[in-house]
Every structure is written in structure tokens, then in C-alpha cells.
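Before anything else, here is the set of structures, which you'll find just below.
Just so it is clear, none of the values below were taken in a lab; they were calculated from the coordinates. A quick note: this is a predicted structure, and the numbers were derived from the prediction, not measured. Cβ atoms are built from the backbone, for glycine too; each structure is taken alone.
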Structure 1
Amino acid sequence: MNKINSVLLPGSFFTYDYVEKTKKLTSLEIDTIYFYDHTVNPVDKNLEVYQLIDGLYKLYDIVKNDISLGVCVLNINSRPHQTLFEDYINKLLDIKNFKLGIGTGDDKFEKRMNFSNNVEQIINEVKSSKKFASNNTQLFIGGNSKEKLNFMKKYDLGINQWMGTKKAFQEKESIYNKIKHPLGRLSICLNPYKPIIFKSDLSYEKIFVLKDSNNEIFYKTLDNIFK
């Protein structure tokens with residue numbers, strides 16, 4: 001099985017030495033650098049958190065197309081439809097080889113206004129964008145519900161699992177394996193110090209969740225993942 005290793009950046013990534021930390025990331029066998037879509041730091045609400053679009057373009061200026069960038073996952077219900085596309089999705093689709101994850105949000109880390117955008121409408125609008133195909137965008141959905149699995153099957157999407165159980169992952173794997181031309185990957189977010197690696201015939205993507213920490217711990221975490 002081919003290794004597909006990616007990382008999800010901590011919220012305060014840009015607070016200290018982000019250029020040097022990015023150079024470290026580009027020196028490793030990393031497929032994609034992901035951002036999350038939060039306005040409150042999930043580790044500590046008193047810590048800073050990057051602005052999604054601003055952070056992505058800062059990093060893109062450094063990595064260019066050497067490493068893919070992505071978002072895991074964009075909450076489609078936290079903004080009005082027009083704002084979602086004009087200020088977020090259209091700008092993300094401008095980035096070549098972008099990995100676009102979408103989700104409907106939950107209250108685990110923060111409560112936000114819910115605009116109840118139509119998931120299927122969003123998927124179809126993304127897929128119909130000229131930039132989607134020309135810039136080689138990948139599209140996946142995050143979640144475990146039957147509804148999300150049905151969207152995966154209906155629209156040939158990739159799917160991401162946040163930690164979770166082997167049983168839940170195997171259910172996604174069995175569905176994904178039947179998709180002839182998936183628009184995105186099968187992936188799972190993992191604790192870098194306690195990763196649960198599942199045996200699979202598929203080359204699924206492992207996304208290691210980096211925690212907010214000082215630089216020393218940041219580098220040690222990367223060394224532990226890519227030793």
C-alpha cells in the first residue's frame with residue numbers, strides 16, 4: 001500500500017517562525033498541508049487562530065505547487081451562500097491541486113450561526129465550476145452519518161473521518177472502493193503520537209493533526225511522524 005501522509009496545521013501556526021516551519025514541512029514526504037475552518041482555537045480559546053484564506057495564501061507563496069494545500073473541512077453552513085462562494089470557495093478553487101473538504105459543522109469546538117445551505121446544491125456548484133477541473137481540485141466530505149455516506153456514493157466524493165473507530169472507517173472504505181472515479185481521497189485524521197493505522201487494500205490518506213505548541217515540540221512531532 002502506498003503511503004499518503006499529510007498534516008493538519010495547528011491554529012497558532014503563524015504566530016512564530018512560520019516561514020522556517022514551512023520549510024521544514026516542505027523537506028518531508030508530505031502530500032498535503034491542510035488548514036481547518038475555525039474562528040476559535042480548538043486547543044485553547046485564548047490562543048490565536050489563523051484566518052483560513054489569509055493563511056492559505058501565505059503558505060502558497062512559499063510552497064507554490066511543491067506541496068498541495070487543502071481545508072479539512074470547510075463548514076458550508078457558517079456563512080450565507082453568496083459569502084461562502086465569493087469569499088471562500090471561489091478563492092480556494094483558484095489554487096492548483098487544492099483538496100477541498102466540506103462539512104455541515106458541529107458544536108464541538110465552537111457555536112456559529114447556521115445558514116442551512118443545501119449540501120447537494122453546494123456540491124453541484126463546486127463541480128460545475130470551470131476552475132474545479134482545470135486546476136485539478138479534489139472534493140471530499142467529512143462526517144460519519146448515513147447522509148454523508150449517501151452523498152459520497154451519489155456524487156463520487158472522497159470522504160474524511162476524524163479519528164473514530166475501525167468499524168466506521170471500514171464502512172467508508174467499502175463504499176469508496178466501489179467508486180470508479182472518485183473526486184477525492186479516502187482519508188482519516190490521526191493523533192500523531194497515537195495513530196490508529198488500519199490495514200487496507202486502498203491507499204488511503206493519513207492526516208496527522210498537529211497541536212498548538214512551542215517550536216521545539218512542533219519539530220519533534222514532525223520527526224515522530226516521519227522518522
Structure 2
Amino acid sequence: MKPSLSVSLLQTLQKGANQLSDEARHRVGDFVESQRTDGEAFISRGGKTDLYYTMFGWMLCYALKLPTSRKGREAFLASIDPGDLDDLHQTVLTICQMLHRLLAAPRFTPIGLLQWIDDAPLQRFLTAYEQQGSGEATNAMASRLALSTAADVSEADLLLHMQHETGGFLAHEHSLMPDMLSTAVALFALRQHAIRPRFDARPFIEAHWTDEGGFLPTLLDEHSDTEYVFYGLLAIGSLT
């Protein structure tokens with residue numbers, strides 16, 4: 001049986017982490033730890049505790065096998081008032097609650113993961129993600145492809161043609177350069193349907209990997225964050 005989309009995402013993220021050397025894995029883990037507060041939440045680029053970044057941080061804790069405090073996670077979740085959240089962040093909260101249960105459980109086999117993970121929250125997240133951009137945006141096309149049970153050939157071709165010769169994917173047809181977010185979601189979506197990209201993405205990913213263990217959004221950026229470590233490992237894990 002093909003794993004659910006949520007299980008596939010976590011497995012792909014874990015695959016990306018497992019492909020790193022011990023030294024590289026420690027560097028990435030140290031960077032992720034630097035973005036975590038004492039209360040088990042993760043900070044935004046502005047340095048403030050953030051629910052959205054915590055979702056990515058907890059997925060990285062799972063993939064990298066970083067220790068976390070159950071009481072700390074519970075306290076953070078209890079501090080969130082769902083009534084203050086918009087629809088997207090309510091979905092993010094649901095995913096965080098699911099990840100909290102997953103992190104509290106023993107390390108499961110892929111089959112065992114299925115009883116802990118509900119696919120609906122990730123599907124809602126990707127649908128909202130797709131609706132944030134235009135229909136021709138790479139993240140929108142990748143979200144539609146990832147959510148589909150069978151590959152739409154025309155959609156897949158459009159996505160493939162968003163790949164730059166450097167190996168990265170452009171966010172839009174007229175983007176000046178490829179970026180890590182677009183590259184990660186495109187590679188993951190293509191992998192769900194066993195479709196190979198036109199160019200090898202490894203050189204692009206390596207060029208965006210920092211000495212501190214993070215991943216840059218683009219080569220014009222100087223700083224990474226938890227979200228982009230997620231995209232970096234997802235991209236690595238999505239390589240065929």
C-alpha cells in the first residue's frame with residue numbers, strides 16, 4: 001500500500017537527514033537547536049516564538065532524532081488560543097498537535113506511523129498553500145500534483161519546465177533565479193509520481209547549504225531559518 005501523503009513527507013524528510021554524513025548531520029542539528037526556545041517552540045526570522053516555524057521545527061526534530069521535552073511541547077500548545085488563529089494557522093496548530101503525539105511515541109516503523117498521522121491537516125495546509133499563489137506558481141502546481149492520486153501529464157510538464165538549468169526551480173516563469181522553497185516542493189511532488197526532474201538538483205542544493213548547517217532561500221540571502229532547513233532536507237530526500 002502506498003503511504004499517505006503525510007507519511008511520505010516525513011519519510012522523505014527523514015531520508016534527507018539520513019543521507020547526510022555524521023558531521024553534516026551534526027551541523028544541521030546544531031543549527032536547528034539554535035532556533036529552538038527553552039519552551040520547545042521555534043523562532044521566526046524576527047526572533048519571536050512562532051507557531052508556523054514550530055511546525056517545521058518539530059518535523060525536523062523527528063527526522064533528525066533530536067530530543068524534545070514532552071512537557072515543553074504541551075506547555076507551548078496550551079499557550080495557543082485557537083480563537084486567535086486564522087484558518088491556515090488553525091491547520092498548522094492541528095499539525096503541531098499531531099506532531100506532538102508522534103514525538104511522544106516510540107520510533108515507529110512506516111506502517112506504525114499510519115495510526116498516528118491524519119492526512120487531512122496536511123491536505124488542508126497544501127490546499128491553502130496552493131491558493132496563496134497564482135495558478136502558474138511552482139508551489140501551486142506542486143501542491144496540486146502532490147495532492148493528486150494520478151499525475152496530470154500537462155501539469156507535470158509545466159512543473160518540469162519551471163526547473164532552471166542550475167537544478168533549482170523558479171517560483172514563477174519570470175523569476176530571476178530559482179529558490180529553495182520552490183525546488184523542494186517541486187522535487188517532492190514529482191517524486192510522488194516517480195517523475196524525474198530534467199536536471200540534477202544536487203549542485204543547486206549544495207550551493208544553498210551554509211557552513212552553519214542551514215539552507216538559504218536564494219543565493220541573494222545571507223541567513224537561514226528552520227523553515228528552510230526543512231526545505232533543504234526535503235529536497236535532498238526527494239532526489240531519486
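Work out which structure the value -17000 belongs to, where helix-only ellipticity at 222 nm (-39500 (n - 2.57) for each DSSP H run of 4 or more, over all residues; to 500) was derived from one of 1, 2. Source structure: 2. Where does the value 3.3 come from, among 1, 2, when distance in nm of label points 7 Å out along Cα→Cβ at positions 33 and 169 is the thing being computed? Considering all the candidates, the number was obtained from 2.
A value of 0.50 for FRET efficiency 1/(1 + (r/R0)^6) of positions 177 and 209 (r between Cβ atoms, R0 = 25 Å, to 0.05), calculated from one of 1, 2, originates in structure 1.
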